[in-house]
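Listed after this line are the structures, all set down as C-alpha cells.
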Structure P
C-alpha cells in the first residue's frame, strides 16, 4: 500500500480528542504524518499505519507522539470475511472490555499485570479501525521470527499466556460465559463454505510440496486423506467441550503478535500480546500448539515441548491460586491429554501459520496471495511450503504429529 493509498480521512483532526486526553499541556498539532507501519509478510490480516504527530504544548515547547492504526483491506475476499466476522469489532471489544476486565481481576488481588497496548477511540473515522499506542516508543519490539524464540523468550511468553488464561477462566467461573462473539471465534457455521474454499487451494499446494519432503513416505497418505475433511475436522475441534479446562485463547499467538521490552543489558523486562482479532474460548491446547509449533526455535521446538508444557502448567496453577479459582485446577496430565485430544490443531498450525512465520521477507507476501488461487497466489503458497527453513521444521514436525496420532481421521 503506497503512501498515496493512505485514506484521506486519516488526518490530525480525528486525533484531536486522543491528544487532548493523553498529552499534558496540549495546545495544537504542528505536524502530522501517516506511513505504512509494517512490511509485507509481517502482518497479513490488516493494514498497519504508523501516525507521527508533532504537538505544540501550551508553554510553546514541542513534543513528538505516535500511534498505530489498523485498517481493513479493501479486497473483496476480505470484505466477504468481514461480513461474517468483523475482526475490528472483535478487537475493539477486546481492547475496550475484555483486556481491562482481565487486568482488573488481578488488580482486585493486588497484582499488577498489563497484557497489551492502550487503545483509543478516533472521532469521525470513516471505516473500521483499531487505534493503539505505539509500543515502539516504550522500546517494545518483536523477536526474530525467522530464528524462532529461545528458551528465555518462550518461558516469558508462556508465563504471560498462563496469566491471561488463568484470569479468563476465573472470569467465566465468577461472571458466567463470554459472548457468542468470543465463544465461536472464527468457527461459525456461516464461515464454513468460505473457509472450505480457501483451504482447498492451500491444501492441494501443501500435498504437492509434501511429496518432496524427506521421509514423506511415512505420512503422505495420511496428509492426502485429511484434505477433504480438513475443515470439518477443525470445526469439530472448535466446538466447546464443557468437560475440558477452557480459557479465552488469544487465538493468533505467533511471534509477531508478541512484543518484548528489554532493559539496558538486553534482559526482557516486559511482554505484551498484540492483535486480539481471533480470540476463541475453548481448550488451552489451541494457544499452546499455535505458539510452540509456530514460533520457537527449531532445536527446542520438539526437544523442549514437554518441558514447556510443564513450565506453562506451573505458572497456570500459580495464577489460578492467586486468583482463588473456585473450580478444580487442571493437572499437568489434563493439559497433556488435551494436547493429544486436540492434536489436529497442531497440524493446522504446521501447515498454516508456521509456513508464514518461517518465510524470508518478500514483497509477494499478502493476504491476497496467502488465500488466493491466482497464479501469483499459487506461486506464493509454493514458496511458503518449500522454503529451505520451513522444510527443516516441517520435516521434523510432521513425523512428531504422526507419532502422537494427530493425523488420524
Structure Q
C-alpha cells in the first residue's frame, strides 16, 4: 500500500483577501489573449483541441462534472508547449521588424519578404522535451535554426522527436536548472536568442511572451464550457514545474473572472516541489529545490520558480499540493481506461497528475481534510488540462500496460 501522507498540501490564506495588494495579471488581459488567439489561428495546423466531459467518472467520484482539455492534439506535436514557444518566436520577429504581432500572420512571418529583412537567427533553449520540440518546430517553420539542450536522464525518444523537427539537440549531464544556465551561456557566447519558459532577474520579456502564448488553451476551454451550457468551472487543477503554465492559466482566470474565479490548486511532483516549498517557508519569496529532481513527471522536474509567474501563483492560488509519482500514474491509467461512454484520453505523466489527485481526494477518506478544504463536493465542476499525450510511448506503456508506480 502507498503512503497517502506523502501527499502534502498548503492552504493559501491570502488568495481571497480583497484588501491585499496583488500581482498584476494585465500581462494576459483580453486584448493580449485576442492577439495570441489570432496569431495561433493563422497557423495552417490550428484547430481547437478537444474538451472532454467525463460524465461517468464524475458520477463515480461524486462530483458535478469533470472536464479534461486534451492538448495532445495541439499542432500534431502531442503537447501544449508549442503555443508559448511559437508566440514568443513570433513576438521576437515582430520586434525585429518593428511591427505589432497583430500585423503578422504565420504565413507572413515565413514569407520571402520577411526573410530578406531579418538575418538568420538561432534560437536556443533547455527542455525536458515538449518545449524544445515546440521551439524546434516553430524555428523550422519560419526558416530559422534552433539548438536544444536536455537535462540528464531525458528520454531518447523525446530527443529524437526534437531532432526530427530540424534542431541540433543533445542530452547534457546536468539537471534541468543547470541545463537552463548552460543554454543561457551558449546564447551569450554565440549571439543566439534564448527562448526559455523560466524567468530570472534581467530575463523576463521572452518568458512573459511564452506565458501569454499559453492563453489560447483557457480561452478555448472557457468558450467550450460556455457552448456546453456552463459559465465557468468551480475548480481548476494546474500542474507546475517552474510555474509559467500555471501562472498563465491562473492569470487568465483572475483577469477574466475576478472574485468569481474558480478555486485553483497548484500540483507539483514531490521531488521538484519548488512552489510548495516556497509557500511552506512563507516569507513571500521564491525558493529552489536542488538535486536530481528525479520524477516521472519530466515536464515538471524543475527546481527554481520563474520570477514572472511566482507573484501570480503566490497571490491567487488557493492551495499548493506536492504529489508522489504514483498520483500521476494513477491519473494516466484512469484516463486510458474510461468508464462507460466516457472518451479514452492518452495523457502523459505531466498531463495526468491533476486527475490522479482528484480521484484520490474523492475516493480516499484519509484525504478528507484536504477534500473539505478544497470544497470538493457533488456541485464541483472541475477543469483538468492534460498538457501532453504519450510523448514517451515506451514509458507510457510501462505505466498504463504494466502497472508501474502503483497506487495500491
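Among candidates P, Q, the computation of mean count of other Cβ atoms within 10 Å over residues 316-323 that gave 18.9 used structure P. Which one of P, Q has relative contact order in percent (Cα under 8 Å, 6 or more apart), as calculated from the coordinates, equal to 23? Only structure Q yields this read-out.
Distance in nm of label points 7 Å out along Cα→Cβ at positions 84 and 268 computed as 1.5: which structure among P, Q? It must be structure Q, since only it matches. To which of P, Q does the computed value 35, 27, 20 (semi-axes √(5λ) of the Cα gyration tensor in Å) belong? It traces back to P. Could you tell me which structure in P, Q was used to calculate FRET efficiency 1/(1 + (r/R0)^6) of positions 140 and 196 (r between Cβ atoms, R0 = 41 Å, to 0.05) as 0.60? The read-out was computed on structure P.
Comparing FRET efficiency 1/(1 + (r/R0)^6) of positions 156 and 284 (r between Cβ atoms, R0 = 35 Å, to 0.05) across structures P, Q, the highest figure comes from P.
So mean count of other Cβ atoms within 10 Å over residues 60-67, computed for just one structure, reads 14.2; which one of P, Q is that? Traced to structure P. Could you tell me which structure in P, Q was used to calculate Cα extents along the principal axes in Å, for residues 20-243 alone as 55, 42, 41? Going through each structure in turn, the value belongs to Q.
Starting from the value 13.9: which structure in P, Q was mean count of other Cβ atoms within 10 Å over residues 28-35 calculated from? Comparing all candidates, it corresponds to P.
None of the figures in this text is laboratory data; all of them are computed from the coordinates on show. All values reported here derive from a predicted model rather than from experimental measurement. Cβ atoms are built from the backbone, for glycine too; each structure is taken alone.
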